[in-house]
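Below, each structure is written out as structure tokens.
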Structure P
Amino acid sequence: MMDPIYNLGVATYQNAVKFASTAMRNPKAKLLLRGQRRCFRTLQRKLDPAGGYIWIHASSLGEFEQGRPLIEMIKRQQPDSRILLTFFSPSGYEVRKNFSMVDTVVYLPFDLPGNVKRFLDLVKPSMAIFVKYEFWGNYLSSLKRRGVPTYIISAIFRPGQIFFRPWGGKFRKMLKCFDMLFVQNEQSRELLASIGIENVMVAGDTRFDRVADVRAAAREFPLVAKFVENAKFTLVMGSSWPPDEDIVIPYFNAHREMKLIIAPHEFDRHRLHVLMSKISRPARFYSEATPKNVENADCLIIDSFGLLSSLYRYGQTAYVGGGFGVSIHNINEAAVYGIPVIFGPKHHKFQEAADLIACDGAMSIHDADSFSAAMDPMLENKPLRLQCGKAAGDYIQAHLGGTQIIYDHIFPKGETPLAEQQS
């Protein structure tokens with residue numbers, strides 16, 4: 001197990017979540033604690049005592065989307081395999097708690113020695129797969145001691161992370177618990193090699209495979225098709241926050257030759273009211289749209305979840321939000337449709353953002369003026385727009401296949417499937 005200082009840090013974090021839940025009435029903290037309290041009862045009720053589960057852990061919804069292609073491939077190739085999916089964040093669990101391709105979904109208990117032992121004793125995992133982030137020392141060291149093959153997929157490392165600091169020794173030990181680290185790029189492999197971690201494979205980012213699958217299964221929305229039917233140009237703004245909208249909407253208000261689809265990242269009645277108040281042109285909420293009234297609208301506000309990944313198909317350019325907050329949302333989800341992508345300045349954690357900018361498939365903006373500079377050519381120069389869109393689409397196509405690389409390594413051809421081993 002990890003040392004007392006680490007355990008004290010985890011316990012302090014747990015107490016902070018409890019304080020946020022009770023004293024501050026934070027809804028996400030309440031969901032997390034409630035889910036953690038139910039975790040062991042759920043595992044005792046739903047799991048086969050024989051264990052043998054493939055345990056896949058995703059911190060939140062974004063990491064789940066990276067892990068999903070591997071889950072689906074495992075189920076296609078080994079339909080009898082048993083999979084346990086865990087989340088740490090409510091934004092992942094609450095959306096995917098009923099995901100049908102796994103046996104059970106629970107919150108991951110806090111990384112304290114008692115929780116870890118109880119969790120692993122119940123699950124008896126045949127292997128553990130962590131997605132991108134989440135380095136929990138007690139879980140990792142316990143898995144290693146138990147001889148459970150442990151992997152991390154779609155990981156990306158940067159020089160500023162604690163693993164590469166002089167004082168990061170205990171965190172470097174966590175990395176040595178993995179049987180293989182599947183990383184997104186060569187820089188990550190070189191950084192790990194610099195601290196003596198050699199069991200590394202560059203497999204790319206499984207999100208490319210995911211967005212390609214999503215595009216192939218994209219839904220059609222007749223009302224949206226009617227909305228864009230006679231439009232010269234449509235911008236799709238996905239996963240937007242107020243700072244994004246404060247830049248995009250004034251531009252839209254001033255350019256009557258374009259239409260706008262807005263899919264806010266979060267929405268409630270007040271949020272939608274404020275959003276609508278910023279728009280000076282005819283606008284409709286998707287939930288209230290009809291074939292007749294949507295035809296006369298210039299802006300369509302999507303007030304329903306689960307549509308965005310299919311909506312990008314209706315645009316000539318995409319704006320992906322989040323870049324004026326913590327970080328941008330999923331830009332590959334838009335680029336896979338072969339359209340240029342625009343996003344805010346906070347994108348440096350994402351390799352695909354730098355790559356798409358470098359190949360002229362995307363543009364980063366930092367204020368209203370830079371947004372105008374990016375948008376004007378998209379509106380006025382169709383050949384340039386098509387060229388940028390092709391670059392974006394080609395980039396996605398060139399980076400497919402990471403899921404297959406990972407699967408082939410974890411389950412070598414000729415190896416007996418897990419389900420047969422357990423029977």
Structure Q
Amino acid sequence: MGEANWSGNYEYRASRIVRPGSPDEIAELVTAATDAAPVRALGTRHTFNDLADPMATGTLISTAGLPAKAEVDEERRVVAVSSGLRYGDLALELQRQGWALANLASLPHISVAGAVATATHGSGSRNRNLAAAVAAVTFVSGTGELVALRRGDEGFDGAVVSLGALGIVTELELDVEPAYEIAQSVYLGVPYEHIDEFLDGAYSVSVFTDWTADAINHGWVKARTDAASDRLELFGATPALHKMHPIPSVDAAATTEQFGVPGAWHERLPHFRLDFQPSAGDEIQAEFLVPRRHAAAAIEGVRGIGERIAPILFTSELRAVAADGLWLSTAFSAGDDDWADGAVAFHFTFMRDQQAVEAAAAALEGVLAPFGARPHWGKVFTDAARVPGLYPRFADFRALVGRYDPNRVFRNPYTAALGL
């Protein structure tokens with residue numbers, strides 16, 4: 001087919017891509033599918049593996065053709081969103097109406113449904129996964145039925161982060177709040193031994209490192225101007241004197257405003273501006289989340305192989321994420337386990353060398369496995385057989401797949417490797 005993902009490291013093998021304009025058209029495509037000729041949803045192509053690919057006999061269903069929708073219900077404080085809408089476009093409309101989301105990912109270019117389905121997150125030790133904002137989800141199931149589940153319904157907590165295994169999502173409702181402002185500042189030289197306290201210092205905090213220096217290269221601090229609880233301590237870090245990019249060798253023009261200048265939430269929470277190409281472009285990403293209580297030991301473990309991964313590393317980002325109860329969220333906690341204090345995400349932006357990145361990912365998995373590290377669903381990881389055991393509700397999710405996709409028309413090699 002010749003179609004590739006955003007970074008160009010994965011070429012889809014599907015026989016065709018279709019762009020239906022309504023849920024009814026999606027239902028027709030799904031009803032015609034079989035386990036031998038499956039279908040999968042395609043968003044903004046910000047995955048780095050075969051998660052979305054139905055392979056040579058299948059069809060990719062792009063959600064970009066659904067009518068754009070962003071309708072706020074002020075009484076319920078939710079916004080109804082078409083699944084293919086990008087977070088950046090949704091944010092512009094919410095801001096126009098005086099509303100906001102609690103958090104955003106570092107890239108505003110990703111689709112809402114794609115981010116939710118893969119448990120993509122933003123930053124902030126008190127901020128949960130982006131999927132935790134979902135109040136309702138509507139999808140076309142494997143039998144062509146349009147299913148709507150709301151928070152509190154049976155199976156809802158399993159249907160939000162779904163890996164596309166339950167159906168083609170057509171619409172979601174997300175929690176909203178009144179619009180607010182963020183001031184973003186960047187600091188250099190954050191000591192490794194104080195990362196934990198630094199991550200708690202403001203509404204949203206990220207730190208970037210190459211794993212070879214004696215200290216973190218730089219920390220990005222995003223403080224709400226209406227929050228009195230931010231208590232940033234610098235521990236000797238110094239303010240950056242020029243605008244920074246997460247990757248030191250890349251022009252910072254693509255990044256959002258810094259130097260503590262207040263601005264609208266959607267113009268500061270992402271690292272990158274919507275009208276620019278984010279990050280490095282030609283890259284491959286991997287990410288692993290570990291329980292917050294094991295973060296210090298995990299950091300030391302990764303530092304131990306820093307020299308090994310540094311030659312192919314653009315940059316690495318660490319972020320704190322609060323726990324939630326969504327079954328396949330990478331920050332899922334049952335409430336009395338290692339994950340109750342939330343997670344720290346170890347993100348790696350590698351150069352586009354697939355073989356070298358897979359070797360690096362395997363090395364990272366080996367270092368982080370003792371801490372129960374969960375890989376990001378949409379990024380590179382190598383040990384799929386281990387993953388179901390990392391989720392206490394995985395068997396329940398498998399049963400949910402059986403309920404909504406009895407004929408396995410959404411199954412592909414990725415889900416098969418997970419035993420779905």
Structure R
Amino acid sequence: MFSQSTINIVKSTAPILDKHGETLTRHFYSRMFTQNPEVSPFFNPANQSGGTQQRALAAAICAYAANIDNLEVLGGAVELIAQKHASLLVKPEHYPIVGENLLESIREVLGEGATDDVIAAWAEAYSFLADIFISREGQIYHKSAEQVGGWSGFKAFRIDRKVKESTVVTSFYLSAADGEKLPDYLPGQYITLRIATKGGATTMRNYSLSDQSGQGYFRISVKKEVGLSSSSPDGYVSNTLHSEREVGDLLEIAPPCGEFVFNTNCHSERPLVLLAAGIGVTPILSILKTALEVDPAREIVFIHGCLSEETQAFKSVIDALAEAQSNLKVHYRYSDSALCEANQQHQSSKGFVDAQLIESLVSDTNADYYFCGPKPFMVNIYQDLLKWGIPESQVNYEFFGPREALEIAPG
């Protein structure tokens with residue numbers, strides 16, 4: 001795979017990259033967007049301005065350098081990135097652009113430390129990793145195009161319905177403009193929407209499919225993102241969808257992708273615990289509906305943390321599911337409202353989703369967990385599961401935005 005010399009050089013740079021990683025990645029993105037502006041539509045400006053994209057890339061580069069002699073441990077990360085790249089239609093011709101700008105950024109940031117041997121080793125390491133991604137992404141593209149109802153690239157979809165789910169969330173029901181059947185997708189996956197910007201370019205966003213597959217439509221449920229300051233503006237795509245796109249309008253959609261999926265073939269006797277915070281409910285609802293259908297006798301606990309009932313999406317839908325399914329236990333936790341009275345089927349409380357609440361609702365904490373929401377929520381849940389000793393194979397999660405390491409040590 002690699003020569004021992006290359007492994008030694010790359011591993012020796014890991015501590016340096018760890019120290020200067022974010023400086024390097026900020027320089028890399030700035031350089032690439034200047035030298036190759038054609039790749040800028042692949043990136044979310046909000047993630048760039050907030051620094052999350054730079055930190056995520058820095059962590060990925062450091063992990064690759066530290067584990068270059070044991071790449072099997074990075075398998076999950078590789079699949080996540082490959083699915084994300086495929087959702088954005090990253091192609092083989094884009095990899096040389098990234099590689100050139102990355103190597104030049106290493107040379108420019110590290111200065112004298114970036115010797116010819118270091119650059120040559122990283123060029124070999126990058127080329128090897130690029131080949132892995134190109135191969136896997138090619139498989140994803142082929143599967144998307146060949147399945148019944150599948151397609152490649154972007155395709156025109158029509159907004160058939162626009163439904164207000166809460167004060168901040170609206171659902172869009174989409175069908176193919178050519179009238180063709182829609183492909184099946186896995187619960188938890190997302191689609192990519194490409195939309196024109198005011199400057200005449202395009203930008204892309206991933207949105208989770210918020211209903212189960214096989215309904216005859218794709219549904220995305222979009223939170224209207226409101227900026228908190230001049231440095232954090234309103235979300236361009238979400239506001240455009242809410243305010244400017246109406247029934248009958250066309251949208252450009254890429255095929256479903258994503259590795260955060262519920263395994264419909266695994267009928268476990270363990271409880272299934274589904275945890276969502278805010279708009280993180282969208283993939284979790286798809287998983288919930290599918291789980292109830294494929295394994296109706298399984299114990300399922302669903303917890304949704306929200307700011308208030310006014311901002312909460314799908315409460316009536318989830319209430320109806322709980323009334324119809326005796327094996328489903330539901331709890332809503334509100335962080336900014338008066339304590340809601342419990343009704344006969346469901347309970348609600350004030351506060352944040354925590355270990356004590358989960359323990360009070362599930363018969364056995366040795367369960368399968370799926371969770372999605374803002375980073376503070378994710379970190380707290382992940383930490384709790386580590387403390388309980390839950391195996392990694394039973395812990396499944398999705399970040400909206402660049403996936404960042406859950407930097408919490410067990411215990």
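Observations
- Value 0.00, calculated as FRET efficiency 1/(1 + (r/R0)^6) of positions 108 and 324 (r between Cβ atoms, R0 = 30 Å, to 0.05), assigned to which of P, Q, R: R
- Highest-scoring label, criterion being distance in nm of label points 7 Å out along Cα→Cβ at positions 116 and 372, among P, Q, R: P
Rule-based calculations on the coordinates, nothing more; no lab input. Remember, predicted model here, so these are calculated numbers, not experimental data. Cβ atoms are built from the backbone, for glycine too; each structure is taken alone.
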